[in-house]
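In structure tokens below, several structures.
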Structure 1
Amino acid sequence: MSWRSSEAARIYHERTKHSPLSVQTVPHFLDWDNQPLAFKIYPAAEKTSLDPVAETVGPAPAASPLNIQTLSRLLFYTGGITKHLRSARGRMPFRAAACTGALYHVELYVVTGGIEGLDAGVYHYDPRLHSLDRLRSGDFRSCLVDATGGEASAAGAGLFLGLTTTYWRNAWKYRARAYRHAFWDSGTMLANLFAMGAAAGIPMHLLLGFADPEVHRLLDVDAEKESAVALVAISDSGRKAETAASPPLAAEPLGLQTTPLSAAEVDYPEIREMQRASSLGSGAVTREWREKGPVEATGHRGTGMTLRHLEAPPPEPMGLAEIERVIRKRGSSRAFQRTAAIDYRLLSTILARSTRGVSADSLPAETTLSDPYVIANNVNGLPPGAYAFHPRARGLEPLREGDFRSNARFLDLEQDLAGDAAANLYLLVDLEPLLARYGNRGYRVAQLEGGLIGGRAYLASYALGLGATGLTFFDDAVTEFFSPHASGKAVMFLVAFGVPVTSTLPV
């Protein structure tokens, strides 16, 4: 099935919806003896150790140089191990960004033409050791320029980061729905990465349009088990002409050995079918996919109605030291203080910071594709109720007032977190115009933006001294709750925030 169709996306979305009936009747248990490794390990790879990362002290320079020390910080605060936590199953490595089930199925790869301290090559990031596995030697950036159909930011990149998902590592718990999580969890990691880039003065551009087979060949991944989710082009002064002019090297198959994830793997063909149906076959096809430019927000624009405007100044990027401090203390809150309110100014700051635009090939630069909705349970200065948030107009549109804690709890698969939270942010999308523009691949775009906004909400919440957690949901019930305003829209992400009861202790 071609990416130009949208049938596969519709089918996959419907088949992976949660409902009270599906959750209660579909049998599934966690085989702990067969739990996948949380790391991709190349036993025989040549390793380049990265220096331990200490927190930045004082202001960051106006523009950090793109060298191995800078790369080390970016990798650590995007996907590194920031602490170890005590759990029922022992000492658990805790990563920089939130991940569904703490299963850490998203891998990071580096493609560089050579920076200070690191030779040109293709590398895999190993967070266990905070090191790089060398997969290829040489400058292969032009392979990615070709894969993106000559996208301008790709042609000017000094370095690329690639994000992939390993299906089984997440499907072990979440089955076919794991393909959604590939983009959610990549999005939360990208929220960290782009926050670091903004604070360090490093230009970054998100690329969701690329020829999947070419990227898989370069990274030497088995596309039946692991697939590319996103590329990030990172600028390096003086590299543009060199990148564009350098002839592409041939990415021959490597067949590098990796440690098996578990004794046995269960196949979920819906994941592979959706991946294939949303793939772009070549750089030329990618260029066709991108030619019309990014779609606009889905119509949730904020005109002609009474809005409650945000009580916060326009969002400013946090400093590097602040971003690093927030990432190090970030966690996923396991319980909220039900009676503890947050001020409307705090909610305003979270909404403003999480919904600003991002530099990307397929997302609006100054707003969102997603239509944000809010259930306010306990916000000083804002009546409890349901709201639609309008990012461009920076205001909340009241839908109906009332105590909807029990509704919020039900929508979150009948878990207490959403009912006890001070507020819940739901990200919905009108899929039809998005799929009409981008075909099946538009589903990837929508899911990833949901994770990116959710990841920014995490960072904003923890920066303000609050807690946050991403939650799953009964799909159609969420749409129905916010209808008729949300009629026809699909839920991409849900994040709850408030005052946490306790925090998990590091060990």
Structure 2
Amino acid sequence: MILATPSATGQSAGPPIGWPTLDDLFRRAVAARPDAVALVDPADRAAFTDGAPRRLTWSEADRAVSAIASLLKSLGLPPGAIVALQLPNIAESVLTLMGVLRAGLIAAPLPLLWRQAESCAALGRVSARALISCRRVGEVDHADLAMHVAAETFAIRFVCAYGDALPDGIIPLDEVFDAGLTAPPPANERGEDPAGRPAVVTFDVMADGFVPVARSHRELIAAGEAVAGAAELAPGTTLLGALLTASFAGIGATIVPWLISGATLCLHQPFNSAVLATQVCDVAVLPGAVLPQLAETGLMGPHGPATILAVWRAPERMRAAPPWATVGTRVVDVPVFGEIGLLALPRGTDGTPGDIPALPVGTTTNPDIMRAASGTLALRGAMVPARPCPPGSPRGPQFNLTVGPDGFADTLFPCHIDRATGRLVIDGPPAGLVSVGGYRFATRDLNDLVAPIDPDGSVATLPDALAGHRLAGVGDDREAICEKLAEQGANPLVVGAFRDAG
């Protein structure tokens, strides 16, 4: 793995002792395999955003990362400033994340379906200084959306975007791919424990609202090591990533394993089975809920990936997943507990999902696991966030996860111990929350959105085999509620709940 590989130039690519940063891992991969392919865009990129599909070597990707970092530093952003990102699953999303880190800034990736209301609420809590997006994703004008978010978020001073025909006031970023651009790479500044500094802020949703979660390079690498080790990633491996980089799951299960291994990352904009069938890979990172669909369509098997990393954003559904009987394909289940932690659990020879051990596992990459006195799952360990957020602020209940003096963070997932096996079983989602295709909603907030529009309106949650849950809107005039929610910048999943079926 690149994590343990010295620079091919004979010079130190990272700190002499201690943990590397994510940029150290990136630079090591560049030094080890400069002409190997690093990033491949989805073949259907033009169907959902501007630009032809990109295919970049490690050295080409390195130049783009340096150009992005140089541009951001030229804006005068102070070290440690938070830069929000809202991009689809394309090369620019990965390169921009790395460029933000190389510039000494903190990345705050936003879920792609967030609109004005959610983005403003989350970014206002962390005082983001800049926002990077693209002109369009599908039919949605994300450049216009970014301008409206910036107008309502006092701290945001700069809006940057990729794509064609950008509105006035947006800084264009496509020039970072100009072969003639020779901006020198910014210095990889050193200090005491650079890997312990905040690298990324993601956003969890709790019953009381948004909770920003700050993570260091070291914590992200601990998660990536757990996944990369279970998947047996190595240089030359082709890794398909179908998760957006807007969450701990997307970064910890895809981006960091890619950096650790120096693999080739092929991106997939979720979810298109026809496109997936054309993407040849050794390891695929996919939502666990699509495994039955893949088996039915014959996309996986002897000619498919050797390993599937099945990511469960609703881990309570993992235990009920059917056995995987496809010959030649190995499945590793990756249950994710909000923005707190994840596990990598290879399936046994019978193909059934692995159990979660109830006793502390005590390694550097997997968190300790216990059932808290409240009857919920609690985690601690190298990947579990330890810093308050926003970085530099005192830890308080309004903005932070609850972390006990023993280092355990309560995931709020109810659980019990199976007496027959001694293993831990997740019973359901956290109280007051519902998960729709990986997007969390507080049930109270859903109805608070509708009440001012229609006092008799409400949002019901229904089980869904693929998405975990789906939303169904009830009201006297569903069309009017739908239009008003869209005007207020509500999430499309909430807006869609009030659209007539068919």
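Every number here is computed from the coordinates shown, using simple stated rules; none is lab data. Values in this document were obtained by computation on a predicted structure and should not be read as measured data. Cβ atoms are built from the backbone, for glycine too; each structure is taken alone.
Please state which of the structures 1, 2 yields -7000 when helix-only ellipticity at 222 nm (-39500 (n - 2.57) for each DSSP H run of 4 or more, over all residues; to 500) is computed from it.
Details: 1: -10000; 2: -7000.
Traced to structure 2.
Any idea which of 1, 2 comes out highest on volume of the Cα convex hull per residue in Å³?
The structure with the largest value is 2.
Supply the structure label, taken from 1, 2, corresponding to FRET efficiency 1/(1 + (r/R0)^6) of positions 263 and 351 (r between Cβ atoms, R0 = 25 Å, to 0.05) with the calculated value 0.05.
Matching structure: 1.
Suppose you compute distance in nm of label points 7 Å out along Cα→Cβ at positions 175 and 431 for every structure in 1, 2: which one lands on 1.8?
Answer for the origin of the read-out: 1.
Given 13 as the derived value for relative contact order in percent (Cα under 8 Å, 6 or more apart), which of the supplied structures 1, 2 does it correspond to?
Traced to structure 2.
Tell me which structure, out of 1, 2, gives 0.80 once FRET efficiency 1/(1 + (r/R0)^6) of positions 63 and 223 (r between Cβ atoms, R0 = 35 Å, to 0.05) is calculated. Please report the intermediate quantities before stating the final value.
Values: 1: 0.45; 2: 0.80.
It was calculated from structure 2.
Can you tell which of 1, 2 yields 21.8 when mean count of other Cβ atoms within 10 Å over residues 79-86 is derived from it?
Details: 1: 17.8; 2: 21.8.
Checking each candidate, the match is 2.
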